[in-house]
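Each structure below appears as C-alpha cells.
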Structure I
Amino acid sequence: MRTRILSAMLTTASGLCITGCLPKMTPEELGSFERVRPVELERLDMLLGRWETTGEVNMAVLDGVVHTSGTNEAKWSLDRRMVVDQAELDMGPLGKLTGFTIWTWDEAIGKYRMWWFDSMGEFSQGIVTYDESKKQWRIKTSGSKYGYNTSGRGTIRQIDKDTLEWTWREGDGWGLMTFADMHGVSTRRK
C-alpha cells in the first residue's frame, strides 16, 4: 500500500513539473510544427490493392484441413499514415468471416504495429518487423478469441509485386500450445 501511495505521489509530482516547464504557445505556433511522415511507412505500399487469397488451416480440434478463400482490399488512410485492410473470407465448414486490419509505423519503438478485428469476435495487436533482404514481414501478436488469451506468429513474404505468401500460427496466450497452423497465397487483382 505504501508503495502505491509513493508511486502516485511521484507520478503526480513529475507531471506537475513537466507540464509547468513547457513553454506556452498559441494554436498557430503549435500548428506550425512540421508533421514529417516517417519514410518507413513507404514499405506498406506492398500491401496495397485488391487481393484474392487461398489458404489452408490445420486446427488442433479438427480432423483434416480447412480450405479458405476470399478477398481483401488494403488502402491508405489518415493522410497516408496507416493502411486499413478489409477482408471477406470463406472459412469452409467454419462459415464466412469478415476482418479488419490496421497497419502503421511506431516511431517510439522503431517497429510497425498491427491490429486485427474480426466477425468471430477475435481481437489481436501485434508488433511487426520487416526484413528487406527477404522482403518479409515478421508478425508477433497477442489478443483474445472466444474469451481466451491468444498469441500468434506469422510472416508475409513478397514473392513478386503481385504475390504475397503468408504463414500464421496461433496458440494460447503463453505460446505453449498451437491451436491453428495456416499458410496461403494472396494474388493482387488486376
Structure II
Amino acid sequence: MPDYRNPQMGGQTKDFDQMMDEICTILTEGSLWHERAAMYMNEYGLRGFGRMHCHNSKHDHKKKLCLEKILVDRIDHIPMLHADGIVKAMSYSMNGGAQLKEHLKMYVNREKEFERCLIDAVRASVTVDMDIYKELCCILSGVQEEIFRVKQVSERLDLGGWNGHDIARVSKDLHKHHEDHDDMDYTLS
C-alpha cells in the first residue's frame, strides 16, 4: 500500500491532484467500457446485461461530473484525463455470449482495482477537503455495491452451470429490474 505521509501536503507523498486525475480517468474509462459492453450484450441477446451496463455507464459518467465540479469548487483543480486507458476501454470487444462468465470475472476484477484506488484516495482526501472526502466515499460505496451485485449474478449462474436457460432467466430479471428502476429511456424514437 502506498505511503501518503508528507508534511508538505497534509500527509501525502503522491500529489492529490494526480490522484483525482486518476479517479476521473477511471470513471471515464468505466463509463465507456460499460457502454461498449452494453452494445455487445445487446448484440448477443443478453438485453438485461445490456441494461445493467447502460445503467453503470450513466452512473460512472454522472459521478465523474459531480466529482469534477466539487474539485473545481473546493480546490480549484480541473482534472486531466489520461487517454491511454480511455482508448483501451473504447476498444473492448466480446466474441459471443459464451464469454459471459469471463466477462463478469473481468468486470469484477476491474471494479476491485478501482476500489483499491478509491480507498487510497478516500484516505488522502481526509486532510484535503471534507466535501471531496464525502463524494469519494459515495463513489467507493457504489463500487463496492457493484462488485457485490456482479458477484451475486455470477454465483447464481454458477449454481445453474452457466446454461442458456439460466443465463436467459438472469438476463430477463436484470432487464425487468432496470426497466423498473432506471430513469434512463432506452427506447429509440
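Between structures I, II, the greatest calculated value of relative contact order in percent (Cα under 8 Å, 6 or more apart) is seen in II.
For the read-out mean count of other Cβ atoms within 10 Å over residues 40-47, a value of 15.9 was computed from one structure; give its label from I, II. Corresponding structure: I.
Here helix-only ellipticity at 222 nm (-39500 (n - 2.57) for each DSSP H run of 4 or more, over all residues; to 500) was calculated and came to -26000; which of the structures I, II was it taken from? The read-out comes from structure II. Tell me which of I, II gives 19.2 when you compute mean count of other Cβ atoms within 10 Å over residues 56-63. Source structure: II. Source structure of the calculated read-out (volume of the Cα convex hull per residue in Å³, 181) within I, II: I.
Computed from the coordinates by the stated procedures, all read-outs in this text should not be read as laboratory data. Bear in mind the structure is a predicted one, so any value in this text is a computation, not a measurement. Cβ atoms are built from the backbone, for glycine too; each structure is taken alone.
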